Structure P
Amino acid sequence: MDVHFKVEFEGEEQAVLGPLDVSLSIMELLKAYDYPIEATCGGMGLCGTCHCFVDGDTSLFPIGDDEADTLDNIPFTNSKSRLTCQIRVHESLEGAVFHLKPGN
């Protein structure tokens, strides 16, 4: 079974399927789809290079202290800011839209 969500990058929106039977982060999935996500820290939530804006319900994935600290130290964040490395593919993401910044 898969969850369906969208990714907006450089003005274009693409449908993405995320497998629910594999424990992947959104960052890992987006890298598999060849999106230019640096993830310099390897998914530890420390560098901010996988920063995105999320429209949709990510309430099952509250922001942890490390992610909040990282978001506090990178420019251009807002209430929809998240690190893709800290969000797991989950059915609650059905219909969400992840807005990626150029040069992530």
Structure Q
Amino acid sequence: MIRHTVAFRLRHPEGSAAEAAFLTDARVLAQIPGVERFEQLRQTSAKNAFTFGFSMEFADADAYAAYDAHPDHRAFVAGRWVPEVEDFLEIDYEPLPAG
């Protein structure tokens, strides 16, 4: 399993219609085959400047690669993410073996 996470800050004012539209439109990512447990999250810690997060899981590296190459993902990144996200941190995790 791979957990793909990204913490980010938008260029839009907090509570704006543009912010809401971005988050609504990002739900297209949840419909891409292979995406499991898609979540949109509001960042609450004062320890960093990010305001939102996305988290999703994939069964394996092949499912993650297929998501990354999917036209809906590529279109969202080019059309919304690049022009609207001010800063971000992406972290991908694999569980450690138990024991």
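Computed from the coordinates by the stated procedures, all read-outs in this text should not be read as laboratory data. As the structure is a computational prediction, the values presented were derived from the model and not from experiment. Cβ atoms are built from the backbone, for glycine too; each structure is taken alone.
Of note:
- Structure responsible for 2.5, with distance in nm of label points 7 Å out along Cα→Cβ at positions 46 and 62 calculated and labels P, Q on offer: P
- Label whose coordinates, when helix-only ellipticity at 222 nm (-39500 (n - 2.57) for each DSSP H run of 4 or more, over all residues; to 500) is calculated, return -3500 (choices P, Q): P
- Structure with the greatest value (metric Rg/Rh (Cα atoms, Kirkwood Rh), set P, Q): Q
- Top of P, Q by relative contact order in percent (Cα under 8 Å, 6 or more apart), largest first: Q
- Look at distance in nm of label points 7 Å out along Cα→Cβ at positions 70 and 86 for each of P, Q: the largest one is in Q.
- Ranking P, Q by distance in nm of label points 7 Å out along Cα→Cβ at positions 22 and 54, the structure that comes out highest: P
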